[in-house]
Structure 1
Amino acid sequence: MLFRPLRKVAPPYPGVVIVHGGAASQEMYLWGAEALAEDGYMVLTFQIPEPENAGGDSHYPDTKAALDYLLSTRNPRWAELDRDHIGLAGHSAGGVAVSRLGQEDPRVSAIVSWDRAQSGPMPAGLKLRTPALFLTADFNCQKVPVCLPVAYDTPPDPRGPGNKDEDFQRVSAAGVDSMKVSLRAATHLDFTEFAPTPPSSRYGAIVASYYTLAWFDRYLKGSPGALARLTATRFDDSADRHYTSGGTFDPATGRNVPYRIAGQPVTNRLSFHFRSAYFFDGGRIRCDDMRAGCPALPAKPTRRKSCARPRFEPKTVRERRDHVRFRPRVTCSGRARSVVVRLRLRTRSVNVVSGRMVTLRVPDGLGRIHATFSVDGRRHGAWIRLR
């Protein structure tokens, strides 16, 4: 399923692929897809068929195929996609897949892992380069469809549950921005539409939505306030605005009353068994235990570098027999950018991905073609002279 923002949000849209867990369905993650779409993202969900779904072996190749589809012209809305800002989010076996593919594939700029399967840490030797958020549950049981939480006989290792703290440790040790959020009273099923039906918690999904939105807002949109949301001591209403999945029934109105977290202390929603921590800006901003308290943010946190003056080529193309053939290119500081270029030819327009060859029939007497494109959220224009 393909989701996109309402008309009030103008394209291009950063893109996110959501990968469901093993023995699960894409519909279980509509809480994530719909919230992201309302927040300005193009979101693709997909279904892995049985028996491959239950086996979990197809999540990685199928995620790669879904990413290829999102970025291809087979996507009916490909011209609205911000190709340079793509994220992956996945649960359980899907979390394993996105944690690996997101580091390997240079087209991916941000990763969110929703309680990845405990048997699937990132492969040894994986080159780490992509900012990654790891959300984990208080209880490590991952049986499907029901896994009742069991009380701990002794205090567990705070760098858990299981081996799930290792992903955060590895990414941050590589100097790459990373964060781990352990959800209080949550189970593996909090990230599905089973929540808040037992054995899921009341607030797990909405807290996961809060951090997912803030993570992608920082690393895909470059939103200046996203870092403050990730490190806040109280939740704002950024997740409340989109959340309708969980709540209580109001007999007076016959409607659902969704759960809300705005104004709640963040520590109330974090596990007291397992640590939550973050590592930003190469360790300049870091916290080893969010429940214990974190240092204040620097006066001027580092912001994502954006391209204010991209270079467009070609400036001139030769017309032959009423046709032109050329390859539009957009670069920033010498680095090629993959963006959608809209070419205006008097009464019609053609969309093309930068770096790809295009052949156009030009109207009689046309002296130049107007090109428009967006880079890092800013619109730009250029002229191509015909000779």
Structure 2
Amino acid sequence: MDNCIHQMRINSEIELLEDLLKWCAFNAEISNWRTIDPRRPFHSLRPEWFKRFVLRDALLPWVQSTLGISEFYPDELRANTRPVGLARHLFQRMQRAQNEAGSDSKAIASHNLETSKRVNEPTVFVLGCPRSGTTLLRAMLMGHPHLFAGPELHLGQYKSMRSRERKIVDTKQYWRVMGLCQTLVHMKGWSEKRAFQYVSRLTSKDASIEEVYRLLHRWSPKPILVDKSPALSFELEYLEMLEQRFERARYLWITRHPFPVIRSMINLQICPPNPNFTFEQAQEWWVRHNRNAMSFLSSLPGDRWMRISYESLMLDPGGVLAGVTRFLGLEFDSRMLDVYDGTRIINGIGCINLRKRERVDPSLADKWRSDGVRYQLSAQAIKLSKILNYSVEPKD
């Protein structure tokens, strides 16, 4: 239900449209708002308003202060690209909110995962804490002729496409939209603009997440789809949702010593626009992601998941990848080792350091030791480190 004030100064759709046109005139630097044709699209006034996220952020303060509507999302602009259409939509929202306020009712839209058609196509998920080598592993897997491993999709942790976009907007982590669009560009040969428009249509119709995964499988040039999104292990609930949605999905869990992960998370802004992590936050994330992955995978048959250590992957990439392909029922392909052959989408959403290098450097496996990186970990982190066979004693 919208959080609207009871006494609105906007009493009709025409008044709302006039106020919206005044807002447009002010922000587009047009002297007379009456000269604006309300049937023309917003981007005819300012080109950057073609992007729904940009227009939504610009409109939000006006929507909240003038209309008293607390929540306003980009998907509402998909079918309302003109002032006349948006004014009608917002006025109808105000009316619905006022009607609901009297009855104290609340409509809840949800997708029932149990009744949604499960995804039967072969799918592999790469799990791991951020800064643990998930992007490097994804890029290596992309080199196999039977594996399509694109940038971070950020799909599986959401209930539907509309809830996906709205949660992304609420946290202002707009970069999470990019990976799916980059994947579509690569799969379909589309322009970035066309890919964004297609995702916008999926969001507007509130497509199920299962439907989007099936589309990706249909359009993938390779038979097995690999989804590398570290956010999947942030909540145990997200992982459990995957089991509801997919028929015998398989999982690759990559772990890394906590010290270099914590240092990297402190030094890099991995979740913009949030500030860099503190030591306590980085440590909590390392524990949280790995504990959730371990708890979830331990409940599955052993033939459906495999743990990989970042250190082993760096020191013996051929041996580790040979084991991964055996696990997936595939033959090892040496092209997996050439991460920089131009086919791995390394400029996609993921580790920004990968694109700065020209080769896989084995010395990065334990460079933190020579750099003297040491932390006093919590009892919880120490316990998990021992389970994962990582020594965290000060003398290490």
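FYI, it's all coordinate maths here, none of it is from the lab. This one's a predicted model, so the numbers in the text were calculated from it and none came from an experiment. Cβ atoms are built from the backbone, for glycine too; each structure is taken alone.
Taking relative contact order in percent (Cα under 8 Å, 6 or more apart) from the coordinates of each of 1, 2, which one would give 12?
It was calculated from structure 1.
For structures 1, 2, which has the highest computed value of distance in nm of label points 7 Å out along Cα→Cβ at positions 158 and 318?
Greatest value across 1, 2: structure 1.
With Rg/Rh (Cα atoms, Kirkwood Rh), for residues 206-365 alone as the yardstick, tell me which of 1, 2 scores highest.
Checked 1, 2; max of Rg/Rh (Cα atoms, Kirkwood Rh), for residues 206-365 alone sits with 1.
Of the structures labelled 1, 2, one was used to calculate helix-only ellipticity at 222 nm (-39500 (n - 2.57) for each DSSP H run of 4 or more, over all residues; to 500), giving -13000. Name it.
Derived from 2, not from the others.
Given that Cα extents along the principal axes in Å, for residues 86-149 alone, derived from a single structure, equals 39, 23, 17, which label among 1, 2 identifies that structure?
1
Suppose you compute distance in nm of label points 7 Å out along Cα→Cβ at positions 78 and 214 for every structure in 1, 2: which one lands on 1.7?
2
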